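Since every read-out is calculated from the coordinates, none of them should be taken as a lab result. None of these values were measured; they are calculated from a predicted model. Cβ atoms are built from the backbone, for glycine too; each structure is taken alone.
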Structure P
Amino acid sequence: MAMQKLGEFAFARSGDKGDGSNVGIFVTNERDYALIKAQLTVERVKRHFAAICKGEVTRYEAPNMLALNFILRDSLGGGGSESLKTDAQGKTHGLALLELEIER
């Protein structure tokens with residue numbers, strides 16, 4: 001197996017949820033869904049966002065959509081109206097997760 005960026009075979013959608021962000025990762029087939037279920041653990045996503053995510057990470061599985069959804073709590077520095085962060089709405093968090101390398 002070789003390492004490959006998640007973004008080479010998956011899609012993402014993200015946004016803000018108060019002081020946290022919501023990141024959905026979608027794939028197009030069952031094989032890749034099994035792969036991301038095994039490798040995109042809460043711990044791994046938390047490590048990937050260690051610089052910005054100060055709270056808990058929760059993962060939800062949506063097998064009917066071949067998707068995983070992550071909630072990154074306390075990742076927006078107070079949210080859009082309180083934060084000095086450039087992306088206080090979390091819209092780029094999906095793109096950031098697509099940079100993660102997966103064994104494929």
Structure Q
Amino acid sequence: MGYPTANLSIRNGGVIPAHGVYLCTVDTGRREYYGITNIGTRPTFEDGEETNCETFLFNFNGDLYGKEIRVSLLRFLRAERKFNSAEELEKQIDLDIRHAKIYM
């Protein structure tokens with residue numbers, strides 16, 4: 001969809017925040033970035049009931065595969081919801097990014 005994300009595992013026994021989109025910071029071990037994180041079940045794509053954590057880093061160009069990163073949730077932006085199409089979701093992600101940058 002044009003937004004590469006770090007797809008993170010949620011540790012067993014960990015606390016899962018409310019499903020939705022958050023402004024976050026991401027510590028890659030070398031630098032800290034702002035971004036947005038979606039926590040939820042990806043209802044637009046009907047991927048099942050497993051909770052996913054996907055993070056898009058602003059101004060990041062690199063590879064995080066196999067790397068350990070720390071995501072800190074700063075502000076709840078909106079609740080998870082199902083969109084009628086991937087295009088509608090993409091428009092909402094654009095709005096989420098603009099909304100998140102207000103708080104940076």
(request) Name the one structure among P, Q that mean projected area of the Cα convex hull in nm² of 6.0 was derived from. (result) P
(request) Have a look at P, Q and say which one yields 20.8 for mean count of other Cβ atoms within 10 Å over residues 69-76, as calculated. (result) P
(message) I have 11.0 for mean count of other Cβ atoms within 10 Å over residues 13-20, calculated from one of the structures P, Q. Which structure is it?
(response) Q
(message) Taking relative contact order in percent (Cα under 8 Å, 6 or more apart) as the criterion, which structure among P, Q has the greatest value?
(response) P
